[in-house]
Structure 1
Amino acid sequence: MLDRVYLERYADVMVWALTTARQSTGGTFVPGDVVLVRFDRPALALAEYISMRLTENGFNALLRLDDSPAVEKHFLINATDAQLTFVGPWEGAFYRSLNGLIMLEAPTALEHLKDVPSQRQIAIRKARKKLTRTIYARSDRGQLGWTRCTIPTPVLARKAGMPLVTYEEEVIKACYLNRTDPISAWRETIAQAQVIKNWLLGLAIAKLHIESERTDLVVTPGPHRQWLGLSGHNIPSFEIFTSPDWRGTRGVYYANTPSIRNGNVVSGISLTFERGAVVKAETQQGERYLLSQLEADPGARRIGEFSLTDKRFSPIARFMADIIFDENVGQPNGNCHIALGFGFSEALVIDQRSLTAKMKRELGLNDSVIHWDMLNTEPKVVTAHLCNGDRKVIYEDGCFTY
């Protein structure tokens, strides 16, 4: 359990991350704004500190305890179809009036849903898709800020193969909680990352070629794109990413880091893309679950994100059994990841207030009810094919070459 000093620093960082996330899309918090803090039970102490900070900053803080693993599993198994897809008529109005959302993840079980049919989990996501899109749309327009983090728990430590105290030390280090002024450290990292994002944007990239021992993939950023990352949405966050034009994806991608999703462990994922979609999928473990997710909707076979992490930024060097940390691993080779599923509208350099579903489709921004990050930490080279015909290695030995 993190002690009081670390919890207070974590609370300070999360409130700062929330305001930074909203500022990144042109918004500003004002006194009286409503912020929802969702948390798992082991994160109660952090939720309390965050609530106090929000109150001190003039926000109206609402705390909500998320379902326990037992309640979640019971519901998924026993709910009728009508109960499974029920969305309260008040929920839409609530999320349309929300100004901030902080999610504190502290799982007490990781594989409790492995025997639950994935179709039932997909049904819930489809039913709540409109609410999820409301949150992202308000975020893109600067009307809402959101962020999330993880609190160490025994089950995470066991799955990552380390004692709880060691896991806590890794979280403290990755979130800069070992600094007396962690917020200054985050601001410095964001400034360094902005230099890279500006450099990438200035290259006018037509396509990217990613090569490692088991990956040979082409990704097309697409027109009207920008590079995102280190904007406060996740703590920790070191990745620099975009949501590409899914139609230009081709080749083979291999994820050598295990994924833990909805109670399922999936490892050794190999995906073959043709004309933008997965045409072949194999795994060392969890193939049945992967194949079920690919059938969620047409967008589940397409990519919604491409990301690279520079090892000079990230102190994360171990598998943490938690996607917030694992997608940001830095040592020893950096990492890249793709995400199957929905892409982020924020990646489009277009006025978000005028952006329509038709425009997103025309620009190749993917849509789906899933978003599954799949990580590759092999040594790799990423070569940019520029619009003027030149080629430039932009990432090698775990670092951007700016």
Structure 2
Amino acid sequence: MPLSRNQIEKYADILIWGLETARTKPYKEYDPILVRWDLASQPLAEALYRKLLEKRSNVSLQTLPSPSMEEAFYSIGDKKQRVWIREGTRAFYEKLAGSVFLNAPTSLTHLKNIDPKRIAEVAKARKPLRRILEKREQRGQFGWTLCSFPTRELAKQARISLEAYTKQIIRACLLNSSDPVGRWNEIFKHSIEIKRWLNALPMKAVRVETRTMSLEMSIGEKRKFIGISGHNIPSFEIFTSPDWRGSVGTYYADQPSFHNGNLVKGIQLTFKKGRVSEAKASRGGKYLRQMLEMDRGASQIGEFSLTDRRFSRIDTFMADTLFDENFGGKNGNCHIALGNSYADTFSGNPATLSKEKKKALGFNDSALHWDMVNTEPKMVTAVLRSGKEQVIYEKGQFQI
């Protein structure tokens, strides 16, 4: 069951809402917007392109490489080719006002035989480009959003039918609503209340406990919880970037993870003095450990997130991090990300954060950012600066 023309039009409208909501300063006519898409999402790309032109945006289009082309790039290309950045790309990024990514993979495991060191080389080479966009976003000059389009490969890896997969996307993104943008605005407004409540608590740390794990993380100074901001469609998560130095205990990801063309299952991490001291997986353990060696920050926490089941309609594993990190179901979910942190979780002006100041505050720096999801029943407790403890999340929802 493909998305209908009406649903595709609504999807494009929601993406524009996300793009506009994610940027703190309004767009101007003829601002440059980059649209990147997998070929399978072309119907959505066409609708989005038309709507952006109607808004008088200058749209740059980029079709992403096929799995075969991407496998060739990593296997045949030498190091100089892998780390090459096209002339003019940096200058283009320094003027870019917005970006939309339409994810529609036709393979999720095509890089399983590629040396992870080659994948890490590319990630590190592209890190400066990401930094350019981060700085522009902090100044209110750049906004971004992304979504996923149903494909047979996604449905196959999620072990459900394409029809069931498509229905999950329709439900999660509110594509059958008569006013989906209005509904997303309602969710956005509800999330503000939760974030205000969390940010008013004088937290020193948070502790996540399930039957399989117990992990405590220092919140750190000058932090805030953010989320549901238009950046991802759908997005129901509320998150922060903790001080990586205060992470201790164990974490378990019960959801499988497709990462850079590799499948990893049953991730188990042990943290000592803020860093992963032991990493195991029931499948893909070697790849996991190689990714954690990408750079110094790859084995340190860059994000901690919670999703309230009352917001999310996602109740099935989707083999897509965008949906899996927003899983609702009966128990909601939490996830951590190993690797790079988000500077916009700084409670002050992120544009004032120098590299030295970020380091002093315990914001993690890495070319990696890998989300690992747990959907078990859990209790999340805030350890307050007074020493008292307060349960902030239980039975899949915030205890506000």
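Ranked by mean count of other Cβ atoms within 10 Å over residues 30-37, structures 1, 2 are led by 2, which has the greatest value.
Among the shown structures 1, 2, from which was the value 3.7 of distance in nm of label points 7 Å out along Cα→Cβ at positions 22 and 118 calculated? List each step's numbers first, then the result.
Numbers: 1: 3.7; 2: 3.0.
It traces back to 1.
Among candidates 1, 2, the computation of semi-axes √(5λ) of the Cα gyration tensor in Å, for residues 6-53 alone that gave 20, 12, 10 used structure 2.
Every number in this text was worked out from the coordinates using simple rules, so none of it is lab data. Because the structure is a prediction, the values reported are computed rather than measured. Cβ atoms are built from the backbone, for glycine too; each structure is taken alone.
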